[in-house]
Structure 1
Amino acid sequence: MHGLYAITPTFEQCASDRWLMAQTRALLTGGVRYIQLRDKSCDQPRRLKVAKALRALCAEHEAHLLINDDWALAQASGAHGVHLGQGDGSPADARAALGKHALIGRTCHDSEQLAADAVAQGASYLAFGRFYPSRTKPHARPATPALLTRAKARFNPPLVAIGGVNLDNAEPLIRAGADALALCQGLYGSSEPESVARAFTLLFSVTHKQDTP
């Protein structure tokens, strides 16, 4: 896992499903390679319909779709994996349901112990944060770039940084060890999502070149 990871708004926050697809297409065109469908509504037919549409859209761009929390929906839609919060079951159970090639992400907040537990349970990547004030995760415990540096030295799975990330504050997280940056409002809230995605993609490229001996 590497680069830009877009997390969709909930259905309540979307102007329409058509809007969601248009924004996602623009982000994928701009370089996003991971999309997470994040919706906790009870409208299961709509969730499945949207998930299948996003899966097809990701396929057009050789990108990956993950489902937040719900590995049954990931199975039904053909998504590439699932992202699990701390209260959403274990990575081991998700792995058993989705198979050895599935991407299984785990929220680790600001905790190396939670990360160690996730690794032991077979998580594909570790998500830390929030790193900055965030409208999506306003009450999450704050994490620091130093946590990413320690986790990079300790764990093998890729690290994802989330929480209030934008173009002005992303570089320290990449330099500290973040393999991917996860954003919701910073991407879907933009009036020019493709341009923002391209700017992040360039930032990754430039930062990694500068850090290469």
Structure 2
Amino acid sequence: MHPNPAFRGVETARNICFARDRGFGILAVSGDGVPLMSHVPFLLSEDGAVADLHLVRSNPILRLLKDPVAARLAVSGPDGYVSPDWYEIADQVPTWNYVAVHLTGTLEARPQSELRTLLDRQSAFSEARLLPKPPWTAEKMSVDALARMMRMIVPCRMRVQMIDGTWKLNQNKPDEVRLRASDRIATDGFGTETQALSALMRDAKE
């Protein structure tokens, strides 16, 4: 997380909402010598206390889960390069604006009996965002194919103990300067979801 408090003032509820809506992040745990990381979809509870996910059996993170282990989920949002020329004031430097939320807690493997419910919840969460398309459900698969695929994955749960967010959106600049940069992000910027980043910058204040 960025150390500047200007970028850390977002309330916890907004960080939770952001992470729940994204539903995808990088799971990291301490491995032997280097961190182990895995890109995972997840479901975050409304209060942000629990993140449910699944891992493929061959994932090395699972080998560490004989007991709960410390873990972090890093959830990234829009990001983009900011040219100092866009501010139209002197003595500025290049930077990168972004939104990120970290969920920190303990990760544990869950009983295999919980997997089907988890998969149904995950698919329902994502399919609901594709309306008016009729949602896909596991009933569309044959019993044998579904059972075969379920044998390859394991349900897991992170009990979240800390939620941190960085919303680096030029809040440390005067409003007119931030808005000029926001306009140029939208028209000339590069990164990820630059239109969404521009909108967040327009609404940001220190």
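Just so it is clear, none of the values below were taken in a lab; they were calculated from the coordinates. Predicted, not measured: the structure shown is a model, and the values here were computed from it. Cβ atoms are built from the backbone, for glycine too; each structure is taken alone.
Of the structures 1, 2, report the one carrying the highest value of relative contact order in percent (Cα under 8 Å, 6 or more apart).
The structure with the largest value is 2.
If mean count of other Cβ atoms within 10 Å over residues 42-49 comes out at 16.8 when worked out from the coordinates, which of 1, 2 was used?
Checking each candidate, the match is 2.
Which structure, out of 1, 2, was distance in nm of label points 7 Å out along Cα→Cβ at positions 34 and 58 calculated from, if the result is 1.1?
Working through the options, I get structure 1.
Taking mean count of other Cβ atoms within 10 Å over residues 2-9 from the coordinates of each of 1, 2, which one would give 21.6?
The structure behind it is 1.
Assign the value -8500, calculated as helix-only ellipticity at 222 nm (-39500 (n - 2.57) for each DSSP H run of 4 or more, over all residues; to 500), to the correct structure from 1, 2.
2
Between 1, 2, which one scores greatest on percent of Cα pairs over 23 Å apart?
Answer by largest value of percent of Cα pairs over 23 Å apart: 2.
Which structure, out of 1, 2, was FRET efficiency 1/(1 + (r/R0)^6) of positions 66 and 130 (r between Cβ atoms, R0 = 30 Å, to 0.05) derived from, given a value of 0.95?
1
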